[in-house]
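As structure tokens, here come the structures.
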Structure I
Amino acid sequence: MKYREFKSTYAWMLRTYPGTGNLYRDNMETEIIGTCETKRYVKNGRRWTETDAETEPMTGYYYCNGIDAIPFFRGLGGTERVELGHTCYGNIPVSITSTSPDGGTRIVRTFTFDGRRDRR
């Protein structure tokens, strides 16, 4: 993927979170940049109960698709809460909390980035 394609594909992400432009690499689809921890919750009364958790390696492509999907899920009626954090790539989203439109399920994705960062 060339930078021009990256810029047009992820226009919302780059406009909303400018630091995410530092994630661009020619090999975004294959280069592992960290891990993504996904926790799923269901609502029991007034409490959220964790039902499942998994951790998987994360590529830049996976991360950018997850961040760029935020307006889509907000448009469906869900709630998306984004937490920013300072990383080796800049001040970018490090956690996304997605609550379904019916308010019964929640998914929390926490992104952890490797400390290494090679120049383009």
Structure II
Amino acid sequence: MDTVIVSLVVIVGIVALGGVPMRLWQIATGRFRDKIPPHPVARATFSLFSLVFCVPSALAWTYALFVVYRDFSCPGSCPQAGVTSAIAVGLLGCAYLLLEGFLLTARRRVTTVTRDS
């Protein structure tokens, strides 16, 4: 069971190698602003928590790329070269799951209840 969970997180980390820069670009350019409810508290909360979730994702992305580069540019045979890359990409996958979970809940629209429904 542990191997399955680790494998899934590493797969998500591989997806996150492309997904994190895309999401950071979307947040930086304001592409999510029209999908956030217009309430001032919702906008302030989105601004704060997008920073809280984007910074660790960006750091994990940078660290994963650095570790993968270091592992595969090692001259000769490095001991456990792929293990550190898998750990770094797995950590990136965890941070990316948190970022996507935040964006999923932040962009949802709450429908108003009318008298007929």
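Out of I, II, which has the highest value for mean count of other Cβ atoms within 10 Å over residues 49-56? Of structures I, II, the maximum of mean count of other Cβ atoms within 10 Å over residues 49-56 occurs in II. When helix-only ellipticity at 222 nm (-39500 (n - 2.57) for each DSSP H run of 4 or more, over all residues; to 500) is computed for each of I, II, the one that comes out at -6000 is I. Among candidates I, II, the computation of Rg and Dmax of the Cα atoms in Å, for residues 25-80 alone that gave 18.1, 58 used structure II.
Ranked by Cα Rg over 2.2 N^0.38 Å, structures I, II are topped by II, which has the highest value. Consider the structures I, II: one of them gives 44 for relative contact order in percent (Cα under 8 Å, 6 or more apart) as calculated from the coordinates. Say which. Among I, II, the structure yielding 44 for relative contact order in percent (Cα under 8 Å, 6 or more apart) is II.
Values quoted throughout were computed directly from the atomic coordinates according to the rules given, and no laboratory measurement underlies them. As the structure is a prediction and not an experimental result, all values here were calculated from the model. Cβ atoms are built from the backbone, for glycine too; each structure is taken alone.
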